[in-house]
1. Looking at structures P, Q, which one was helix-only ellipticity at 222 nm (-39500 (n - 2.57) for each DSSP H run of 4 or more, over all residues; to 500) calculated from, given that it came out as -15500?
2. If distance in nm of label points 7 Å out along Cα→Cβ at positions 61 and 77 is calculated from each of P, Q, which structure is the one that comes out at 5.3?
3. Give the label, chosen from P, Q, of the structure having the highest value of Kirkwood radius over Cα pairs in Å, for residues 5-44 alone.
4. Comparing distance in nm of label points 7 Å out along Cα→Cβ at positions 37 and 117 across P, Q, which is largest?
5. Given that Cα extents along the principal axes in Å, derived from a single structure, equals 77, 46, 31, which label among P, Q identifies that structure?
6. Of the structures labelled P, Q, which one yields 18.1 when mean count of other Cβ atoms within 10 Å over residues 93-100 is computed from its coordinates?
Structure P
Amino acid sequence: MEKYTAIKERAGKYTQILEQVVNYRDEWGGGLKEMIRKTSEEILSHTGVKAQIEVEEKFENLESITISLGKSISGIAENVDGVNKRTIIKDKGSLVFSQLFNGKVQSWMTYPLIEGLMQPKPPKMIGIYGPPEFNEDLILTNFDEFFKELIEWENYDDDQPGQQVARIGFGTHASLEEETEA
C-alpha cells in the first residue's frame, strides 16, 4: 500500500544501520584496532616522540586506544616555606581513538595541563569515522592535528595581530578607555 512506502523505506534504512553497527564492531576487532595501534607506534618511532600506547578494553565495543605523552616536571616550582619547593607536574596531553556506541571511531585529544595552576582546556574532537575510512593517511592526519594543537598550546602568545590584549593592573582600565576614545 502506498501509505506505507515512506515508513518502509525508513524501516529499511534503520535495519541497514543496525547491520552496519555490527559490521563496524567486527572491523574494529578484526584488525582496525591493531592497525591503529601499529600505525601509531610507527608514527612515534619515525618522529622520535616518546609516548605510551594504552588499549582500554574494559567495555567490549566501547574500547579505545590512547596515545599518552605522559607527565613530566613542568619546570615550575612552588616555594613552600622559603627553603623547600614543591615541583609542579605537567600532563603533556593525549590522542585517543575510541569506539562509539554505533561502531564508528571518534578521534579526540586532551591538551597539556599544568596541575594545580590552571583549569583544563576541554578535550578537542578531531573527527568521527566509519572503520572503512581508516588508513595510514587518516591516522597521520589525526596525529598532525594533534601536534598542531600541542604546538599552539606550548607556543601560546596572546599578542597575535588582530587580537585585543586584555590589560591587567592598577589604572589600566582608565588608560584603555582613553585609547578607545582617541
Structure Q
Amino acid sequence: MNIPELLEIIKKTESPLKRQLLMVGLITSLLEQKGKEAPIIIGGCALSYYTREVYFTADIDLAYANREDLNIILKDIGFEQQGRYWLNNELKIAVEAPASVLVGEDAPIEIVELGEGLTCRIISIEDLIMDRLNACKYWKSAIDCEMVELLMKKYAQELDWSYLKKRAVLPENNTLSELIECKTKVEK
C-alpha cells in the first residue's frame, strides 16, 4: 500500500462521506498491519453512511479501545491533535474516538469494501437506531427522532427486530415503548 497515493486519492474524492470512509479504510489497514483490531465507525459518520448522506457530519467518530495505537497512526498520516479531535487540515478531515468499545459482545458490524484494497467497519443499523433512539428520548434531540424514523422506514425489511427489542429493554436504554411507538408510526 502506497500511503501518499492513497492520501492523494482521498484528497481528490469529491463525496465527503467517501473521503471519510477511505480515510477509515486507510487507518484500519495501518492498524491491522501492526496486528491491531480495526476501529468501528459510530455516530454521525455512521448515520451519514446509512442515510446515504441525507445526514452529514464533518467529523469521523470511532469506537476504538487502544487510543495510543490510534494516535500514533493518525500522527503518522498527517493528523494533529487539537483537544479531543485529530485534524488533517490539508484533507479537511477530523477524527475523534469518543468510545472505546461498542456495547455488547454480540453487537453486529457492517463491513464495507471500499476499493484500493481497503475496508472499514461500521456500527450495525440496529445499534445506530438504538443510539439515536436514546438521543431522541434522553437528550430530547428532534433530529435524532427524525433519523430513527428515517432509518426504520428505509431498512424496515432488513432490521433484526428481536435484537432491537433485546437492546431496548436493557436498563441503560429503557426505550422499548419508544421503539414500539416508532415502529407502529413507520408501519402506518
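1. Q
2. P
3. Structure P comes out on top.
4. Numbers: P: 3.6; Q: 2.5.
Going through P, Q one by one, distance in nm of label points 7 Å out along Cα→Cβ at positions 37 and 117 is largest in P.
5. P
6. On the way: P: 21.0; Q: 18.1.
That value comes from structure Q.
Throughout, read-outs are computed from the coordinates displayed, never taken from laboratory work. Note that the coordinates shown come from a computational prediction; the quantities given were computed from them, not determined experimentally. Cβ atoms are built from the backbone, for glycine too; each structure is taken alone.
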